[in-house]
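The numbers here are math on the coordinates, done by the rules we state, and not lab data. Source: prediction; values computed, not measured. Cβ atoms are built from the backbone, for glycine too; each structure is taken alone.
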Structure I
Amino acid sequence: REIDERLIYNEPGRTITLEAKERKKTGSVLEITAGTADIPVAEEAAVTASISGAHVERVYDAGVAGIHRLLAHNDKIQGARCIVAVAGMEGALPSVVGGLAPCPVIAVPTSVGYGSHLGGLAPMLTMLNSCAPNITVVNIDNGFGAGFSAAMINGGVKRET
């Protein structure tokens with residue numbers, strides 16, 4: 001049922017937003033997922049960054065198992081002000097992106113996948129031990145924290161009075 005026609009529901013990201021007035025989107029936040037199972041967390045981050053004023057682009061299913069899919073988007077990686085890299089399994093994507101990117105990378109481990117990812121602990125430990133110096137790690141499945149931080153890095157979150 002419809003409650004308010006101004007509400008926007010993003011089913012993959014499990015978010016509901018209400019923007020009282022249209023806001024100009026600036027900068028460039030790039031959301032990258034390793035696999036399709038990571039999309040819900042990435043969408044939560046994308047929606048959060050967008051309603052905070054960031055222009056958001058998405059590259060989904062570009063994990064290191066098919067590195068050609070990631071490298072096909074190198075132009076977007078080079079042009080971003082901030083990148084949110086979301087990955088489960090072994091969590092290798094943020095380190096690879098960090099090696100390519102000239103900007104901060106926010107790594108988000110997810111609790112999805114198969115194998116012994118231990119509910120997101122394995123990818124989180126991989127991300128925390130990355131040798132790429134431009135990576136910051138948020139907690140498991142923390143799309144909101146990643147999106148808000150990305151918006152701050154992108155150009156700040158403007159407070160409305």
Structure II
Amino acid sequence: MEQAREKGRRWVISTKDEMLQAVIDVADEGKKRVSIFTHDLDPGIYDDPDFLEIIKRMVLRQSYARIRVLIADPSRAIKNGNKFVHLGRRLNTYIEFRHVREDLRTHAESFCIADETALVYRLQHERWEGIADTYEPAVAKLYGKMFDEIWQASEVEIEFRQLGI
């Protein structure tokens with residue numbers, strides 16, 4: 001269900017395929033920054049070739065582009081060799097991963113924000129149901145502020161350093 005508006009579009013997501021397309025659409029809106037809060041890099045979403053191509057294209061076109069990723073539980077991504085992690089190693093000037101501090105892992109949601117304007121949001125990270133919007137600056141800034149606070153409190157852990165991140 002898509003909502004017609006003057007600027008941007010909003011739609012409801014209920015499946016993994018819809019979530020993947022929403023993440024691709026929202027990331028494609030970004031010109032300088034993408035911020036991702038995820039519990040395990042969502043296999044099949046953040047390692048999708050189309051998503052990775054958008055991220056790679058963004059950082060190679062804009063020297064000031066930044067991709068920041070907060071991961072609550074990186075063990076699965078590390079164990080399975082996530083392609084986004086490998087891209088981050090190669091483009092580590094632009095892509096940074098941080099492990100969410102244990103006392104801040106109470107957040108059940110998962111989201112992706114592009115340029116403080118577009119976002120994909122899931123209330124429960126283990127479910128695909130959510131909402132996407134290509135122009136919702138007020139909500140994107142609200143989640144961006146929460147992301148920034150968690151980002152500042154999180155650090156790169158030894159697991160990440162061993163991967164070269």
Structure III
Amino acid sequence: MVNELSYNTISHVLESWESLRRIAKWEEVAGVCLFRKLFHRSPPARVLFGFPIDIDPDSDDLRFSKRFVTQAMYMIQMLDSSISMLGPDIDMLSEIMSELGAKHSRYGVQPEMFTIMGECLIEMLAELLPNGVSTEAEAAWQTTYKELSQDMIRAYVS
């Protein structure tokens with residue numbers, strides 16, 4: 001569970017996320033990068049977000065779609081809210097992730113899609129952070145994302 005993460009793990013995640021937040025228009029830049037990676041790796045995700053399965057993730061039609069940019073930014077804002085709770089509000093985070101998991105289940109998100117999203121998240125960070133992602137930070141993100149997503153996936157079976 002997410003509330004069992006170590007101080008060191010949380011520190012690496014918070015530090016790298018704070019670096020991301022220093023990028024101009026960071027929510028849009030990070031969201032678009034993340035969604036493009038997701039849409040490349042998982043064409044069914046395109047449909048879940050209301051786009052045709054055959055849309056090119058690199059097309060200007062998608063990149064400049066208001067709906068695409070809005071959804072991409074919303075995803076980053078949700079991640080930002082979750083990450084901000086890794087500190088003093090970590091005990092509430094598992095409950096929130098469980099509720100979010102129940103919503104994702106209703107949206108048709110398959111549990112295996114969480115793994116793909118986690119991989120895309122780390123790739124996005126590696127691409128956008130000025131110094132990339134250190135081995136320690138990557139491991140921290142893998143652990144943190146796994147715990148967050150497992151809290152969500154538990155809602156699928158309960």
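The value 40 for relative contact order in percent (Cα under 8 Å, 6 or more apart) was derived from one model only; which of I, II, III is it?
Derived from the structure labelled III.
Consider the structures I, II, III: one of them gives -24500 for helix-only ellipticity at 222 nm (-39500 (n - 2.57) for each DSSP H run of 4 or more, over all residues; to 500) as calculated from the coordinates. Say which.
Going label by label, the one that fits is III.
Kindly point out which one of I, II, III the value 14.0 was derived from, the read-out being mean count of other Cβ atoms within 10 Å over residues 114-121. Could you put the intermediate results ahead of the total?
Numbers: I: 14.0; II: 23.5; III: 18.5.
Computed on structure I.
Consider the structures I, II, III: one of them gives 4, 25, 32, 23, 12, 3, 0 for P(r) over Cα pairs in 5 Å bins from 0, in percent, for residues 82-145 alone as calculated from the coordinates. Say which.
I
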